[in-house]
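Listed next: structures, encoded as structure tokens.
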Structure I
Amino acid sequence: MYQEALELHRDLGDTFGQAESHTLLGDALLAMDAPESALRHYRAAVEFLPHTGERYNLGRIHVGLARTHLRLGEPDLARKHAGLAAGIHGALGIPEADEARALLAALSE
């Protein structure tokens, strides 16, 4: 269904919808233990969000990227993305900042 949504948003030229669909695909693929595929979708999502100015979802994507790089055995990249997520969500003052900071702390131990 996420793939169908991605195609629909692509046909409509909806960059925010494409970013969201890529993010959800990344989340699903990571949960299915397909980190390489998840990484491709998270990276694609990042490409669309600068055009929207949207920050909340950018933080979500960086959390996904952190978890993906951790799964791929790339702790330095995981820390980088967890730090970016913590910064974005912290600046927004939202509860998700705690999750990103906890992930960053766990990666820094």
Structure II
Amino acid sequence: MYKLAFFVPAEEADTVKEAVFASGAGRIGDYEACCFQTAGTGQFRPTNGADPHIGRVGELEYVQELKIELVCHETLIHDAVAALKKAHPYEEPAYEVWRLEDL
């Protein structure tokens, strides 16, 4: 089992979550579309060569984002990350993957 966490602009979170859930991620027992989300403020500065979805090259940008956390079976984690990257509005989405132990 893995845990997948990613950061996404709040207004686009549902679209990205649905794509990740469609890969089979976010299932716990007899439940699907399970996740936890936390609101926060992300920041970044696009550099030369970037094509930012939000903001301008060379300017520091602050965005209201959600951190979405969910679990994913090991056979689905690569598909879940691929779905995340395809659906995410940023050209370089920030995400984390951890292997979990079942105790």
Structure III
Amino acid sequence: REMLVAEIEKRLPAWEKKTHLKCNGWQTKIMQNKWGSCNPAGKLWFNLHLAHTPIRCLDYVILHELLHLKVRHHNKDYIALLDKYMPFWQEVRKELNDFVLMPMK
């Protein structure tokens, strides 16, 4: 958990600066079927399982959730933003989705 938190603390501000989007806080928790989430109040949640994935996967999830602050749904505007900030996002998403979310003890 500590390593994941340290990486998020380092990487999230860089993505906020790059996208000009700012979240209203974030936390980590165990999620059984999602890598991250963004609530309407602008708080981001990151799955603790991300600690077992490559950094590029963490970057993708951070970007993915940040962009939901601007566009709530996965529509063409949202996809255009992903393409703009991470042109190779589809490769990373595939890599991320190849990881199996398993219960943590």
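Every number here is computed from the coordinates shown, using simple stated rules; none is lab data. Only a predicted model underlies this, so the values are computations on that prediction, with no experimental measurement involved.
Points worth noting:
- Value -6000, calculated as helix-only ellipticity at 222 nm (-39500 (n - 2.57) for each DSSP H run of 4 or more, over all residues; to 500), assigned to which of I, II, III: II
- Relative contact order in percent (Cα under 8 Å, 6 or more apart) - structure with the largest value, from I, II, III: II
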